[in-house]
Each structure stands twice: as structure tokens, then as C-alpha cells.
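J.: Below: a set of structures, written as C-alpha cells.
Each value in this text was obtained by applying a stated rule to the coordinates, not by laboratory testing. These figures come from a predicted structure and were not determined experimentally. Cβ atoms are built from the backbone, for glycine too; each structure is taken alone.
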Structure 1
Amino acid sequence: MSTANPSPLWRPTDEVVAQAQVTKFQAWAAEEHGAPSGGGYAALHRWSVDELDTFWKAVTEWFDVRFPTPYARVLGDRSMPGAQWFPGATVNYAEHALRAAETRADEPALLYVDETHEAVPVTWSDLRRQVGSLAAELRALGVRPGDRVSGYVPNIPQAVVALLATAAVGGVWTSCAPDFGARSVLDRFQQIEPVVLFTVDGYRYGGKEHDRRDVVAELRRELPTLRAVVHIPLLGTDAPEGALEWSSLTSADIEPVFEEVPFDHPLWVLYSSGTTGLPKAIVQSQGGILVEHLKQLGLHCDLGPEDRFFWYTSTGWMMWNFLVSGLLTGTTIVLYDGSPGYPDTGAQWRIAERTGATLYGTSAAYVMACRKAGVHPSRDFDLTRVRCVATTGSPLPPDGFRWLHDEVRDDLWIASVSGGTDVCSCFAGAVPTLPVYIGELQAPGLGTDLQSWDPSGKPLIDEVGELVVTNPMPSMPIRFWNDPDGSRYHDSYFDTYPGVWRHGDWITVTSRGSVVIHGRSDSTLNRQGVRMGSADIYEAVERLPEIRESLVIGVEQPDGGYWMPLFVHLAPGAVLDEALLDRIKRTIREQLSPRHVPDEVIEVPGVPHTLTGKRIEVPVKRLLQGAPMEKAVNVGSVDNVELLHFYEKLARERG
């Protein structure tokens with residue numbers, strides 16, 4: 001790819017740069033900790049990875065992290081896996097998340113929005129009071145530090161209260177969204193053996209009510225470690241036999257008591273998408289998440305008490321945990337529970353308008369859907385308060401950047417970010433003081449030594465390589481659950497380059513310091529020895545109005561050959577005739593290269609996704625290689641299992 005000198009799509013004004021938290025942090029860190037005072041972000045980043053200990057010490061001081069017991073040193077051991085952060089220190093995540101209640105008691109901490117799009121506030125003082133009440137009740141139920149507390153709940157205020165109360169008592173939180181079926185929830189929760197389960201009776205989505213009482217009954221039967229079940233009557237039903245009522249646990253007026261836990265004490269368990277085998281149960285620490293999220297939200301997202309932070313997400317995705325951490329910076333967070341496109345495709349923009357969101361995060365897929373549907377955000381909504389639109393989930397194509405620039409505002413800060421559930425944060429993305437180039441992430445994050453490596457471990461610039469991180473990040477997993485010897489954790493990230501985190505994405509680090517993500521390296525297309533990312537093909541093909549969505553797979557054949565089919569899900573009324581076939585191939589050839597042109601274009605009834613909306617590439621590849629369904633994919637993690645039978649049948653016919 002060319003990284004000649006294009007002109008940026010957006011540049012921050014001098015005033016924006018001067019006012020940014022990261023600018024003030026750099027000036028302060030230069031005086032207090034020897035950071036470079038000149039050289040802008042690039043110099044600060046270099047210092048942050050060269051002087052890792054000093055950088056993270058500076059972060060804890062800048063954000064006034066409270067350590068009831070002080071730390072002996074910043075990094076006790078920096079080997080990966082197994083880095084030890086702030087050994088000796090104690091801390092509590094929930095205490096920091098509720099600090100703004102001390103100064104802004106009557107202002108909203110949460111704005112809750114359902115499909116009526118009316119925002120309902122929860123003040124800081126009320127949030128703190130509910131957390132205090134619930135934490136006391138959890139302790140009365142015998143929940144002790146290290147016990148697991150689970151939520152089968154949508155993105156509602158009760159979910160935030162339950163997470164914070166769990167963290168306050170030193171418990172370990174984990175959640176699934178109620179659109180997950182019983183099997184996929186049990187695949188996750190049975191691994192960690194929760195003692196308390198918070199559940200709803202159902203949820204509303206797309207204008208319909210979905211009753212989940214049967215699923216809840218099954219979860220209760222299949223989770224023998226449960227000591228208590230708490231009923232949240234979202235649809236207004238009575239608590240089932242033996243369940244506790246949410247309102248009775250959260251009505252007392254009690255100051256929260258925050259357990260002092262070690263820095264590396266587990267905070268929550270997140271899950272990999274689990275498309276093959278059981279989802280990995282990823283454990284992150286109270287202290288590690290606290291300092292990583294303060295850095296990411298406070299410095300990179302530039303959030304503070306004046307901001308309103310809206311990210312479209314569900315409780316089954318790491319972005320929900322990341323959204324809740326907006327409270328750490330004193331920011332009002334917006335919880336939207338409902339369909340991303342109800343009652344029309346413009347729904348999320350309406351919510352951004354009505355809540356006065358200053359940072360609005362969504363998926364690249366939603367941006368492209370708006371572009372296709374002819375949504376005009378700035379014409380139809382007042383988005384003057386939105387400073388930044390951030391996207392994740394998949395790379396934002398160049399057309400997405402242009403559309404946001406043209407249709408929202410030409411002085412809009414567009415932050416395409418990329419990270420992972422594995423670290424519950426971003427490896428690269430938003431920097432308020434840097435320009436934005438079309439199709440690029442602005443820069444690697446502070447303290448994150450992100451590089452692109454070739455197979456022998458040589459760093460590459462302006463060339464495609466593996467995304468690696470060569471030094472530890474505080475939010476890297478402390479372990480996986482049920483992985484006593486650490487082998488599953490090691491094999492997930494550290495088996496390719498010993499001692500170096502390999503994430504499984506293809507990236508380019510440009511000579512300007514920006515980053516381009518090309519797609520997953522484990523489903524990478526490799527033709528005649530040339531590696532290609534699937535994202536580039538999706539971007540080209542899905543510009544065609546006839547193509548609703550596509551999926552490209554590269555299958556190594558037993559005879560040494562290589563088969564690269566492109567599956568297309570057509571828009572209503574479109575037909576895959578010779579003319580469309582020809583346009584698809586010509587588009588790919590002209591925009592990418594002849595090497596990117598697929599061997600076959602096959603019409604499919606739909607593209608399967610994980611429950612968090614990612615296209616399923618690797619399991620489809622395994623099916624096409626002849627693996628049986630139960631070996632190729634964990635069906636509980638798929639949004640529409642019926643679609644997989646199409647690919648299974650195709651494999652049989654070809655076989």
C-alpha cells in the first residue's frame with residue numbers, strides 16, 4: 001500500500017491541541033517525570049514505551065489513583081506472560097468509578113435510553129447509594145472477594161449498579177446479553193461457577209418484547225453453584241420462586257464500603273467470541289483495568305466531567321465494560337438498550353442528539369449501513385455537541401471516513417480504533433492532537449509498543465505484518481479461567497514470538513506513525529505467497545448497491561492448491577447474473593489487484609456472525625475444509641446457525 005504523503009481529512013485546531021488532556025499531561029510529565037516537553041505525541045509515545053515504569057507511575061499520579069496500601073515498584077516482573085504490576089499495592093475500581101459523587105452529586109452519572117429514545121437520568125448520588133445498598137446485600141449473601149457474580153442483563157442502569165457493587169466487595173463480575181441463548185450463556189458461566197445471578201424476565205428489541213423466563217429457569221437449573229438469583233422485572237413480571245427482588249436489595253441508604261484488594265485481584269471475566277470450542281474466559285484485574293482505562297478514556301478519548309459518552313454496545317461485548325469505565329473520568333455515560341436501527345436506520349444519531357453525546361462510538365458496520373441507506377445525520381439531527389465519532393468492531397473503510405466527514409461535519413474528529421476483548425482496550429486509535437488520514441488509525445496507544453512484524457520477528461514499516469505488542473500492558477489478562485498451567489493463555493498469544501504478544505491481526509505501521517488494520521491474520525488470504533486482508537475485499541465489494549454483505553475465505557486444498565470463494569448476500573431484488581458477476585470481479589481487480597479476484601462468486605442466504613456481530617471467517621473455512629459442524633464451530637456463539645448449514649452442504653457437494 002502506498003503511504004505517500006496524502007493530505008489529512010482532519011486536523012485539530014491549535015486550540016483543541018492546547019486544551020487536550022494529553023497535551024496538559026505531557027507538559028506536567030515533562031516537569032515531574034522527565035518526559036520530553038517538545039516533539040508532540042510521537043515523542044511522548046516513544047518515552048511512554050521506553051520508560052514504561054515511569055510512564056505508568058505518571059498516569060497514576062495524574063489521575064490521582066488512590067492506593068490504600070502503596071506499591072513497592074511499578075513493574076515487579078515485566079516478562080510476558082506473567083508481568084506483575086504495582087506489586088504490594090491495594091486498590092478498588094468501584095471507589096474510583098464513583099468518585100464524582102463527592103463533587104457532582106445531583107448531576108447525571110447515567111443516561112438510560114430505551115427504544116422510545118427518551119433519556120432517563122440516574123444521578124451520581126443515587127448511583128452511589130444503590131451501589132452501597134447492593135454491596136451490603138451481596139456481603140450479607142456471603143459474597144467474598146474472588147467470588148463470581150454473573151448478570152444475564154441488557155444495557156440498563158441495573159447492570160452498571162451490579163458490576164460496581166460486585167467490584168466494591170471484591171467479587172468478580174461477568175455478564176451476557178439476554179439475546180444469548182441458554183447454551184451459549186452456560187458455555188460461559190459454567191466455566192466460572194457464579195454464586196449470584198442477576199437476571200431480567202425479558203427485553204425489548206426492534207419494537208417487540210422477548211420473554212426470557214424459560215432461559216432463566218434453565219440457567220438456574222444448570223448453575224449448581226448459585227446461592228442467590230436476583231430478578232429485575234424489565235417486562236413487569238413477578239419474581240420467580242426463590243428469587244430476590246432487585247428493588248428490595250437497592251433501596252437502603254448506605255454508603256458503599258470498598259474492599260481493598262491487591263492490584264492484580266480479578267475484576268471481571270470477559271469471553272472470546274468462542275467461534276471454535278468453548279469461549280476463552282479472560283480474567284482482567286481491578287488495578288490493571290483501572291489504570292489502562294484512565295489512560296485510554298482520559299488521555300486518548302479526552303473525556304472529562306463535561307462530556308457525555310455514548311457507545312452502542314451490549315453487555316456481552318467488552319465495549320460495555322469500556323463504556324462503564326467512562327465513570328472513572330467523571331463522565332456521564334449513555335446506556336442504550338435496544339436495536340441499533342429501530343425504528344429506522346438513523347436511530348443511533350437520534351440518541352446522540354437527545355443525550356448531547358460528545359463522544360459517540362459505534363460499529364464500522366453501522367456507519368456503512370447508514371451510508372447505504374442514505375441517512376443524512378447533520379441534516380436531520382442536531383449533532384453540534386458531538387466532537388468525536390469513534391468506530392470499532394472491524395476496520396472502518398475509507399468510504400466510511402469520507403461519509404462521516406461529509407454527512408456529519410467537516411471538522412469532525414473520526415477515531416477508528418482497534419484493540420481486543422483480550423486487553424479490554426485499544427492497541428491503536430484515538431489521539432485528540434493528531435491529524436486523521438482516510439483509512440488509518442491515528443497512532444498506537446501510550447505505553448503500548450505496537451509493531452508490525454514479519455514471520456522472523458523483524459519490524460516492518462509501510463509493509464503488512466503481524467500485530468505484535470512487545471511490552472506488557474496493565475490490562476493484559478492475569479490468566480484464563482480453568483487454565484491451571486497457563487498453557488491455553490500462552491498458546492493464544494505467545495507461541496509465535498516467545499515473550500511477545502501476537503494478536504492475530506494484519507497491520508501496517510506507516511512511516512507517519514499511523515496504523516492500518518487489514519483484518520484477522522488467522523483467516524488471512526494467502527495467494528501465491530502474497531498475504532491479503534479480507535477487509536480490503538469487503539470494502540470494495542460492498543460498495544456495490546446489489547451486495548448487502550460478503551464473506552471471503554481462502555481454503556488450502558489437500559493437493560496443495562488454493563480455493564478462494566467470495567460469498568455474497570444480495571440486496572432485495574438483486575440477481576447474481578453475468579453482468580453483476582462481471583462488475584464484482586472488475587471492481588476487485590481495479591480497486592485492489594488481479595490477485596484479489598475470487599475463484600468463484602457464490603450467492604448465499606446470509607453471512608453468519610458471532611453474537612457480537614463479527615463475520616465468522618475461520619469456522620466457515622473449517623467447514624469448507626471438511627470439518628464436521630461440532631468441530632468447526634461453537635454453535636452457541638453464532639447469530640444464525642441455519643446459515644452455517646448452507647456452507648456445510650456446499651463442502652459436502654464439493655467434497
Structure 2
Amino acid sequence: MSFLNRIRLAFAGTFQADVSTVNNDVRHFDNATFKSSFQELPEDNSANGWWNPMGSGAFRLLDCRVTGVWYDDGSFTDDPTKDPVVGMLIGGSNDRTSGKMVDLDPQYQVVTMLWGLDVRLTDDEGATSFRGRYQPNAMRDGWPYRNLNAKGDAASSATFQSVLEGVSWDEGSAKTSRFLRELRATTTGDRLSIRMATFGFCDKPSDARYTLGTVVGSIGPYLPGEPSSFVLGRRFTPAANPFMSWNGITFFSGLVDEKSGTLFLDLSNALPIVDEMGSPHDIGRLSVGILRDPTLPEKTAVSPDTFEELVEIPYREAGEKGQAPWVSRTGGVFAVTLTPDQVALIKDHPIALVSRGPVTPGAPGVGPESCLDVVAMRESEGGLLVCAEPEVHRIDGAGETSATLYAARYGAPLGGAALQLTQSGRVQAQQVAPGDDPNAPTAEIPDYGWPEDALSFSSSVETSPEGKAELRITTRPPGNPRKYLDGQIYVITYQCSGQTKAVFPFFEAIALHVRDAFEVPADPTWSDIEPIFTQYANLYPLMSKRIVNLSSPSDVKLHASILKLAFSLPITDPNYMPVTRDLSEPKRQMIVKWLEKVERGGDAVLDAAAGAQPAAPARAQARAQVKAQAKARDAAQAEAGASTTGGSRPRFPGKFTSTTGGSRLK
């Protein structure tokens with residue numbers, strides 16, 4: 001049942017996404033036309049390096065507090081005197097660097113993933129109750145218009161659902177916390193389920209919340225056979241708008257637990273808000289119930305004969321003065337207990353949200369201006385849900401990968417379903433770019449999605465009795481169609497036979513980065529390495545200006561050992577290089593092979609490339625240079641601020657004040 005379980009905790013607080021925005025513009029990947037101004041903040045009408053060129057790629061959870069816990073019997077507490085977990089911190093590692101937020105590609109930035117993120121439950125003194133490593137999964141249900149009083153990134157929201165792997169527990173904590181005892185007894189395989197919803201992000205360098213946003217989350221048990229990145233349950237979809245219903249509700253998921261007779265709705269990313277804290281936009285009374293007439297569409301009036309109301313959803317509750325919005329206090333999860341008759345009815349009837357609103361003109365018996373209780377959002381037609389996992393694939397040249405497709409009807413596995421697969425095809429000059437820019441990059445914007453014959457897969461598959469089907473995809477090298485970018489991006493959409501695309505979020509698809517073929521040279525030289533390193537030096541000025549300049553032969557030689565370590569780490573490690581995760585395995589092997597050669601003493605091409613720069617500096621000079629660089633980094637970090645949660649030191653805006661150890665989120 002994933003995090004939609006009677007046993008769950010809710011948390012809320014702040015996240016930091018210190019992403020580098022130089023690589024948001026695909027044209028910045030062209031070494032031949034790259035300008036130094038692309039590493040600077042916007043100025044006048046020039047976008048330059050966009051809003052955060054000095055970003056580190058870090059993703060952090062900051063001052064996130066447990067706001068409440070639910071038990072297996074359905075009871076709840078937000079009182080820390082009744083369960084010490086309430087008020088504890090949900091944060092990152094205290095002995096590793098931060099996690100990293102990574103897009104698949106500059107031309108496909110809608111499947112962002114978190115890599116190397118540790119998640120811990122701790123008290124204010126840092127004692128850990130449990131910890132686990134967040135399994136990288138792509139964000140889902142991206143919504144660009146959630147905050148009605150903002151635009152761009154500030155208006156957007158999304159969900160990150162995954163599992164925490166390798167979970168370890170503190171034996172003593174369970175003795176004092178009923179919640180931890182029940183959670184540990186219920187979960188399986190050293191895993192926990194987690195979902196985070198992010199919104200209210202600030203991308204203005206002059207703002208005190210620069211690179212910060214609001215996060216609400218839920219953590220619950222993981223049960224065998226569950227998908228890790230989505231809820232295999234009930235799916236709610238807007239009727240026509242690609243992002244939201246007539247009154248502003250977007251895609252969300254629910255689940256019915258027949259054993260406990262509980263309906264869960266994940267509304268963490270579903271309802272419109274009016275500020276960065278998640279204060280709700282008032283869309284009137286909102287209730288949930290069962291459509292006795294399964295044919296009723298959105299914006300149609302309901303009656304006791306056609307709709308069985310269960311309960312009103314208290315999404316507008318603000319509680320006592322100064323208390324956080326409902327979405328923060330609950331993690332956005334709403335649960336209601338069903339009667340046995342309702343459990344039976346809901347097995348083959350759609351669930352719907354109902355609110356006061358105008359009826360669709362022409363509805364029988366009402367005038368065009370009538371305002372009644374109408375369907376605000378309902379389950380997809382026939383209760384169908386189709387989803388794929390994993391959503392993102394990285395493949396080197398000629399290779400093979402597979403994805404599992406799941407199909408369900410009203411939350412139950414749907415066997416024998418015919419699923420159709422379609423390749424999206426060529427997309428011309430796709431680029432998310434500001435408007436008129438006198439200093440715009442001059443590189444040609446490439447097309448993606450071609451050549452289409454680089455992919456081979458079946459156009460249809462049938463689900464097993466368990467509602468699953470395996471899609472096998474084989475690839476061939478695309479032949480460098482994007483020139484200055486390695487490989488090509490491909491997209492495969494899926495649907496049940498007869499379904500419409502309208503029931504899927506705009507970017508619900510399988511995305512692949514198929515890299516170009518490459519053969520590791522027998523004796524790689526700086527000439528082989530330079531184009532790759534120069535590109536990363538351009539795209540990550542934080543590294544090239546403050547740590548190691550990858551475009552400088554002498555600087556690379558000085559730091560060869562630490563670079564070799566970073567390029568030798570597993571892709572899931574937070575210190576993996578490159579942070580973009582877009583380097584093919586053969587090219588990574590070439591870089592490591594070359595760095596090992598440099599460690600042994602040499603590369604004549606490297607020394608020649610250094611030109612007038614000193615060859616290998618004397619030992620004392622080398623030590624002095626390293627110390628000077630470390631001093632400069634420390635000074636920069638001290639100026640930016642330091643984390644109070646342990647571990648890596650985040651780059652905060654000067655006005656940001658941590659509340660860790662201070663006041664709790666009410």
C-alpha cells in the first residue's frame with residue numbers, strides 16, 4: 001500500500017535545490033560557441049547563465065519536522081509527549097555530502113531525479129532512529145500552475161515518490177515510540193516508502209529564500225511487489241485540460257485498503273495554493289464519495305441517487321493561529337473509513353470529488369447558470385490505471401533495457417489488458433529559453449527523437465494475470481545526431497487499448513537517453529579528454545572557478561587522484577562525477593584510464609597542452625596551491641552560510657536563518 005497506509009508519518013519543512021542552471025540551455029553545451037558570460041547571472045535583457053549559474057547540483061532537506069503520526073488502528077497524534085517521533089527531524093546524512101538533483105537532458109527536463117540522498121529520522125541532538133538511501137526515481141505529476149499568485153518555478157510543483165533502501169534502525173527508539181514499533185513490524189525487506197511533494201520554490205537571487213522551497217512528505221511501510229515510484233491504486237484525472245480540472249484540481253492517486261476498510265487520497269500535489277507555504281486556494285466545500293452512476297463526467301450535477309457522499313475534505317483548515325496549512329500538517333494524505341457496503345460498492349464504481357460549481361450548459365433540467373453540487377474530479381474512465389517503471393533509462397549505444405508496465409482497474413490488477421506503445425518521433429528545436437536576448441547563444445538547437453530506428457520494441461504487450469507486462473527495448477547507436485551533445489533523447493508513450501491520452505499527465509512516458517557508440521583508446525591522451533572536461537568546466541562554474549578547472553591541463557594534473565576517485569564512484573553515489581549522470585560508460589572508463597596514467601607520471605600531450613604553465617609544480621608549491629584553494633572554498637562557504645544539520649555545508653542566501661533546534665513547525 002506504499003505510504004498510503006494506516007501506519008505513516010507526515011513531515012514538512014524546507015528543501016534546497018541548488019541546481020546549476022548553465023546546463024538548462026542546450027546551446028551552452030557547444031564548446032565552440034560558449035562564452036564566459038554564460039557563467040554569470042542574468043543582466044539587463046541577457047539570460048547569461050540563467051538564475052543560478054554557480055549551483056552545485058545539491059538537493060537537501062532542511063528543518064523538516066514530523067507533524068504527526070498515524071497508527072495501525074487508525075488513531076493519530078501530533079503530541080510529542082504521546083509519541084516522541086512527533087517533532088523529530090527528517091533530514092539528510094550527517095557523514096556524507098548532499099544528494100544531487102539531476103535532469104535527464106537539457107532538452108528533456110521533466111523527469112528530474114534525486115541521486116545519493118540519505119534520509120534520516122533524528123532528534124535535535126542528532127540521535128538517529130532510522131536511516132535509508134533514497135532510490136533514484138523520476139519526479140511525477142509535474143504541475144506548472146499550482147500557485148495562483150506566482151509564475152515559472154515559483155508556481156510549479158511535483159511529487160517525488162520512491163523507497164528508502166537498506167534501512168537501519170536504532171533499537172532503543174522503538175522502546176519509546178509506538179509508531180516506530182508498528183512501522184518496523186509492518187515494512188519488509190529493509191525498505192520504507194516515501195513521497196515528497198515540492199512547491200513554493202524561489203529562483204530569485206535577491207530573495208531571502210533563493211534556491212529554497214517548501215516540501216511536505218509522508219513515510220510508511222513498503223510491502224512486497226509494490227512499484228516504488230507510483231501508487232498502484234485509484235487514479236484521478238482531469239477531463240480535458242492537460243494539467244487540471246475546471247476548478248483547478250490536478251492529477252492525483254488514491255488507494256483502497258479493503259482489510260482495514262480505508263480509502264486514502266494523496267492530495268499533496270492536487271489542490272491549488274496561493275503562496276509558497278501551501279496555503280490553499282478556496283474552491284469551496286469539497287467532499288469525496290462514490291459515483292453510483294459510473295458514467296457521470298466532470299462538471300455534472302450529482303444527487304443522492306447518483307452520488308454517495310462519504311465525508312467533507314478539510315483542506316481549508318488552518319487550525320490555531322500560526323499553525324501550518326492542512327497540507328503540511330497531514331503530508332497531504334486524507335483517509336476515511338468505509339462501511340462494508342461501501343467497500344463492496346467501491347470495487348467497481350468510481351470515486352469522485354464533488355464541490356459547488358456551475359453545471360455544464362445543456363445538462364437536463366437545469367439552466368446554463370445553475371450552480372449545484374457537481375463532479376469536480378473523478379477517477380479515469382473505467383477506473384483504468386496504466387503506468388511504467390522505471391520511467392527513465394540511460395543506455396550506451398547498442399544495448400538493451402526493459403520497463404515493467406502495470407495495469408489496474410479500480411485498483412485491482414488487470415490481467416489480459418492490451419497495452420499499446422508508441423514512439424513520440426522527431427521533436428524540432430526543443431529548447432526552454434527566455435525571450436529576446438541580445439547575448440543569446442549562437443549554437444544551433446538540435447532536434448531530438450531521431451533517428452527513430454535507433455529504438456526497437458513491440459508496439460503492444462499483454463498483461464499477465466498479475467496486471468504486469470515487460471517491455472523490452474533494444475537500441476543501436478544513434479550516430480551523434482545532436483553534434484555537440486552525446487547521444488539522443490527518445491520518448492515512448494503507453495496506454496491501454498481504447499484509452500485516450502487525456503488520462504495521462506503531459507509527460508507520463510518512458511524516457512531514454514541513448515548515448516553514442518564509443519571505443520576506449522588503448523592509450524588515451526589529454527587530446528581525447530579535453531573536449532569532455534571543457535564541457536563540464538563550462539557547465540559547472542562552481543567547480544571550475546572554486547575547486548578544479550577541468551579545462552586547465554595543469555589544474556587537472558594537480559588534482560588527478562581526487563578526480564579519479566570521483567569518476568570511479570558508482571552512479572548512485574552523491575560524489576559521482578559528472579553530476580549530470582550523462583557520461584557513457586566507455587567514456588568514463590577512458591577518463592579513469594587516462595587519470596591513472598597521469599598518476600603514474602605522465603602524458604606528453606598533457607604537458608604540451610599546459611604550454612607556458614609550469615610543468616608539475618614542486619611539492620611545496622603544490623601544497624600551497626591546494627591550501628589556497630581550500631581557504632578560498634572555506635571563505636566562500638562561510639560567506640554563504642553553513643548547515644546546522646551536520647554533513648555537507650549548503651550554499652544558503654545570506655538572509656536565510658535555520659530553525660533547526662529552535663521552533664517547530666506547528
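J.: If distance in nm of label points 7 Å out along Cα→Cβ at positions 521 and 577 is calculated from each of 1, 2, which structure is the one that comes out at 4.5?
T.: 1
J.: Oh, and also: Going by distance in nm of label points 7 Å out along Cα→Cβ at positions 25 and 609, which of structures 1, 2 comes out largest?
T.: When distance in nm of label points 7 Å out along Cα→Cβ at positions 25 and 609 is calculated for 1, 2, structure 1 comes out on top.
J.: Now for a separate question. With helix-only ellipticity at 222 nm (-39500 (n - 2.57) for each DSSP H run of 4 or more, over all residues; to 500) derived from the coordinates and found to be -9000, which of 1, 2 does the value describe?
T.: The read-out comes from structure 1.
J.: Among the shown structures 1, 2, from which was the value 24, 56, 19, 1 of P(r) over Cα pairs in 20 Å bins from 0, in percent, for residues 225-600 alone calculated?
T.: Of the structures listed, the value fits 1.
J.: Which of 1, 2 yields 14.7, 45 for Rg and Dmax of the Cα atoms in Å, for residues 425-536 alone, as computed?
T.: 1
J.: Check the numbers for Kirkwood radius over Cα pairs in Å across 1, 2 and tell me which is largest.
T.: Across 1, 2, Kirkwood radius over Cα pairs in Å peaks for 2.
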